[in-house]
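Listed below are the structures to be examined.
What follows is calculated from the coordinates using simple rules that are stated; it is not laboratory data. The shown structure was predicted, so the numbers you read here are calculated from the model rather than taken from an experiment. Cβ atoms are built from the backbone, for glycine too; each structure is taken alone.
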Structure 1
Amino acid sequence: MKKVIYLLSFLFVFSLNAQKNKNGVIYDKHPGIDLVASFHEAYASGDLDKVASLLDDSVRWYDGNSENKDDLGGTKNNVLNNVRWFKNYYDYVSFKDTEGAYPDALEYKRSGNWVQSWFHVYGVHKSTGVELDHPVLRIYRLNEDSSLITAIIEYSNKRNFGMIREAQTDRKNGVIYNSHENINTVRKFMYSFLNKDYDRAYSYWHENAVIRNINLPWGTSLTLDEAIKANSELLENFDLYAVDEIGYPDYIEYDWRDSRNVLSWWMMRFTRKSDGKKVNVPLHHSFDFDSDGKIISSWSYWNQSLFE
């Protein structure tokens, strides 16, 4: 029985080893990597002659995100047209290796020479100002001596290109009001707060409201209860004696995402309790509303150092 177990163990280990088959070598320094680096530099600078000299005449350019099973890929002329497109329509173009990444050259036994390159495309569209800054993976197939690119397979995020298309024409995105019930709600909140009627002031807010301000660490927010506590702590040291509306609020009903927002500007006038010093604090509120007229989220901007 022991012999049978040993035999089975040997066969199992042998079967695991037999599954391995070396199919090439990976390099982090290679003529193919130098070729791709030169290609990216020429691409970003718009050097059409240089780009053309690095491409095989029969090169194919494939979109790795395409679901078209019959996609035959773009030709050399398509690649050159893309270089022209960047040159003519973008400023500040660069193709730089993604931070922490580096290209690999692979010499396969069965399928030749390839380079995998992870990089960021950067550029600013000249007419719309839309910024491109997104990661790209390109897989390059090379000829036998790694002197020419014979195929390109590209995986990239096309979202910003959609933004560019949309920005080419003027589009309305809703209606602006200077008189609206939601504007009235903001005023009622502000002046209820001034008059220390805090229950009424906070009744205009949804209980699950998300509250942000410029003085919080980016990406963080307060709950309504946390904001109430923070306001209470402020008023332990400062007395709010006047609130002045600056200009006039705007209420915007956006078509996009059916959102509702009131923008308002204020001068908050405080007296510091410790020494009677007057402190004037300019304040900007951006309040989002739900369909029931409750404030569901906010962004507020003021200079916190004025309270120091």
Structure 2
Amino acid sequence: MRIFTISGNKQTPFLSWLAEGIKEEFLSRGYTFYDVSEENIKLVFHFIDPEKPRPYRRQAQATFVVSVMETSEKSENIHKSAYPYLIRSLADHLMYILHNEDGTTDIYFLTPEQGFYKLTYRKGEEETFFKRIYERLEPLAASQLVIDNDFYDDLPEELWNGDEITKSLSESGKKLDRMNLLPAPFPLEEYLTPRDMRHLKKLYGIGGLSYGNLSARRDSESFWMSASGINKANMKTVGEDFLLIKGYDSDKNAMKVSVPPNITPKRASVDAIEHWMIYQEHPEVGAIVHVHA
């Protein structure tokens, strides 16, 4: 069953209208609406106060949260103005609403990985508008994230200091940096309270965002990959900067990661499952560069 809910205060008539339209659209597509939060809720539309944005407290990793806010502040850089609200509300997506002088309304959609796009609403286009919102968000809400890692301290000793492949990944990261293609990791701690940081780490096991990953095949069953939330321009240490991904455990919905003993490993990116599937299905692929430049 696909279940969704709507939380937070709708502070203006437009937000109330938007919430009702979203509710009707998702109900018409087979979703079930719950008034109260439960662990099996798949999708949440969380309306936030721009003056005091607070996160929706998920009860499960699989809950996809879309924060929604309305503002009258015009900005030359919408992404820069909106992105902190996405982070401070711990959302998977942000709908950032701006009303224009010509009577139209722009809704900007942002993701933690710096995805950024816009839909424009014009009066009389309600049916098309809510259909487009559904078509944009539902595939993401319905997807299955692979967030958990299973760490095995069984990495062969000859790989504890890396190999030629990790050296090549390190050089590739430096080259991308020289080309100015590596965005700086986002300073989460500047926007989140210590309590929110603890919640983020407990929920997703992450403490940083670095927008992209590098990987390279080691053999038919494993590949090296840059760890989550690190500086890709300065990768040095196996288990912290480089991780050996050796498979996917479908029963646990977790990536299997081989690390040296006596080290506190960094986590694999949520992109690791995509890299693993590509290497499994396409033996000719030897390396993947995935950077949000």
When distance in nm of label points 7 Å out along Cα→Cβ at positions 58 and 274 is calculated for structures 1, 2, the one with the largest value is 1
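If we compute Kirkwood radius over Cα pairs in Å for structures 1, 2, which one ends up with the highest value?
On the way: 1: 25.5; 2: 20.7.
Comparing 1, 2 by Kirkwood radius over Cα pairs in Å, the maximum is at 1.
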